[in-house]
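Take a look at the structures below.
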Structure P
Amino acid sequence: MTIPDTQRPILFFDGVCNLCNGLVQFVIRQDKRKQFLFAPLQSKAGLEAMQHIKNTDGKMPESVVLYSEGKYYIKSDVTLQGAKILGGLWQLLLLGYVLPPFIRNAIYDWIARNRYKWFGRKEECMIPTSELKSRFLNDQY
């Protein structure tokens with residue numbers, strides 16, 4: 001198993017997507033307790049996470065996946081659970097749970113389908129700075 005046995009949440013992201021990389025940078029800035037770990041979906045751990053989700057849900061995730069407390073979250077649940085983990089005022093986003101999942105996920109899918117067109121893409125996954133490297137799963141380096 002590539003995914004480490006950790007109590008810390010892991011945010012898997014599309015490493016070539018500018019929007020996804022922006023999300024990672026945002027979470028790094030907001031995560032004052034440094035609880036999140038990160039890994040591109042293109043990494044060994046990311047591929048393992050995607051395969052697990054495909055085996056259980058029948059669909060391969062496209063842009064971000066959150067692994068927390070032994071459970072995988074996809075689509076709009078990534079944002080809502082991530083806000084819960086960040087705490088503070090970010091927990092106000094939990095009000096999003098009042099929307100039915102089919103509406104939340106339709107909005108998520110629309111953004112995910114257009115993310116490269118709207119935000120662009122990189123040729124390769126981001127490489128974290130030396131100060132951030134400890135927060136990234138290191139199987140991709």
Structure Q
Amino acid sequence: MTRLIARLFGFVHTALYRLTGGKLGGRMWNAPVLLLRVRGRKTGKHRTTPLLYSRDGDNIVLIASVGGAPRHPAWYHNVRQGQEAEVQIGRERRRVRARDAEGEERDRLWAQMVALYPGYAEYQKKTTRRIPVVVLEPL
């Protein structure tokens with residue numbers, strides 16, 4: 001039931017974001033939200049997910065937390081396939097490619113994202129997996 005509610009919320013959030021160019025749904029918990037559109041590695045269908053983000057120069061930073069669930073989110077597995085993805089911020093859309101942040105970069109970006117949304121630190125405590133920090137680089 002919780003998964004169904006989460007999907008319904010994501011669908012409504014995405015629809016409102018697209019309809020208003022991010023005026024509705026463009027912020028959550030006082031943090032900016034983008035729409036990530038990526039092709040499913042199994043289905044081949046495009047999926048769109050609203051996610052909190054921050055910027056690091058021209059790059060966009062995401063956290064693959066799923067609220068501290070034991071598994072990585074589906075969108076993370078899909079962008080890890082090395083394929084292109086698309087982000088929408090407001091009405092602007094751009095093509096990107098994802099990579100995992102590692103080492104000092106990961107530590108710095110993790111701290112940046114936790115400062116933006118402290119819930120990420122709590123999510124990390126809930127799971128044994130190391131929550132990925134994803135960097136989206138423009139194409």
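Just so you know, all these numbers are worked out from the coordinates, no wet-lab data involved. Predicted model, so just to flag it, every value in this text is computed and none were measured. Cβ atoms are built from the backbone, for glycine too; each structure is taken alone.
Output the label of whichever structure in P, Q has the greatest value of FRET efficiency 1/(1 + (r/R0)^6) of positions 83 and 115 (r between Cβ atoms, R0 = 30 Å, to 0.05).
Looking at the calculated values, the largest one is P.
Given a value of -13000 for helix-only ellipticity at 222 nm (-39500 (n - 2.57) for each DSSP H run of 4 or more, over all residues; to 500), calculated from one of P, Q, which structure does it belong to? Computed on structure P. Tell me which structure, out of P, Q, gives 26 once relative contact order in percent (Cα under 8 Å, 6 or more apart) is calculated. The read-out comes from structure Q. Determine which structure produced the value 3.5 for mean projected area of the Cα convex hull in nm², for residues 35-74 alone, calculated from the coordinates; the candidates are P, Q. Derived from the structure labelled Q.
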